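Colleague: Some structures to go through are shown next.
Please treat every number below as a calculation from the coordinates, not as lab data. Here the structure is a predicted model, which is why all the values come from computation and not from measurement. Cβ atoms are built from the backbone, for glycine too; each structure is taken alone.
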Structure P
Amino acid sequence: MASLYLTVAIPGAGKTTIAREFVANNPHVVYLSSDGLRAVLGKSEDDQTVSGQVFEYIRNMTEFFLRNNISVLVDATNYNRSNRASLVGAARRNNAFITAFVSRVPFDVSVARNKQRARVVPDFVLERMRNGFESPCLDEVDEIIFFDENGFID
């Protein structure tokens, strides 16, 4: 059975670090990164003009991989249910197990980390994401694994 893994966190929480660590330890899992695809399809990782194309590609490739019994991790904010809906739908159509890696990193830590990155997301965007954040529930995904500043939480 294939699995879908979703990161669920605002920028600066450590999604990509967690995702890359997980994929390094699970090399059979395909890694799809919204930032990485922006760099390929646009001018750089912060090129928001190609976000529509990026997420269409992620949706299509997720469906393809799951249909072919290949597990996939989608490294994106996925911070509310509507952002996750098409990916969750693809997993359900293909009988895949869904795991959400959900941040428990404090907001102020994410903001501070964000300011240290090469690609800084504006504070008002982080605030908007925090206000709209919807943690997944077990009626949406099959498993929820939390992470904080130190990695996965047991």
Structure Q
Amino acid sequence: MTGPAAGRKGLTLFIFALFILYFAVNLGINFTYGHASDKWQTGEGIVTATDAELQWFRKSSHYHPVVHYKYSVNGKEYTSSRVSFPEPDKDSHQKALLFLNDFPVGGKVPVYYDAGNPSNVCLEKGFDERELWTDGGFIVLMLFLSVIVAVFRRS
């Protein structure tokens, strides 16, 4: 196949490859840091602010609960907003606010930090295995669609 149709299919495959790469890297980072956080040191932090940020993707929305906090390691103060690996998402504003109830402003929270790099920190250690199903499933779907586009490109 030649001409504009071949170019469109090549562009489609390129876009699929970018999506696959993005989700694979994101999954790898969350998986690596999430499992590493199980062995991190424990400290204490103070919540400085919270928010439920509305995020849109196409026609659907979700809420990202944000917890800003500060903590000290060996006398040096750090700030972060990392909650977990991956970051939590909620499908309604009410659920995001309910999640944030566990993090009152001014309240003390346990923080889990990498002793080798204390700026690597989270409030909930471990890896959320549901991420394997969501991002992993999306990667498999995109690979499948890429194969279909490639097969139809040849015919």
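Colleague: If we compute Cα Rg over 2.2 N^0.38 Å for structures P, Q, which one ends up with the highest value?
Modeller: Q
Colleague: Tell me which of P, Q gives 32 when you compute relative contact order in percent (Cα under 8 Å, 6 or more apart).
Modeller: Derived from the structure labelled Q.
Colleague: A further question on this structure: Where is distance in nm of label points 7 Å out along Cα→Cβ at positions 84 and 100 largest, in which of P, Q?
Modeller: Once distance in nm of label points 7 Å out along Cα→Cβ at positions 84 and 100 is tallied for P, Q, the winner is Q.
Colleague: Hey, semi-axes √(5λ) of the Cα gyration tensor in Å, for residues 52-91 alone derived from one of P, Q reads 29, 8, 7; which structure?
Modeller: Answer for the origin of the read-out: Q.
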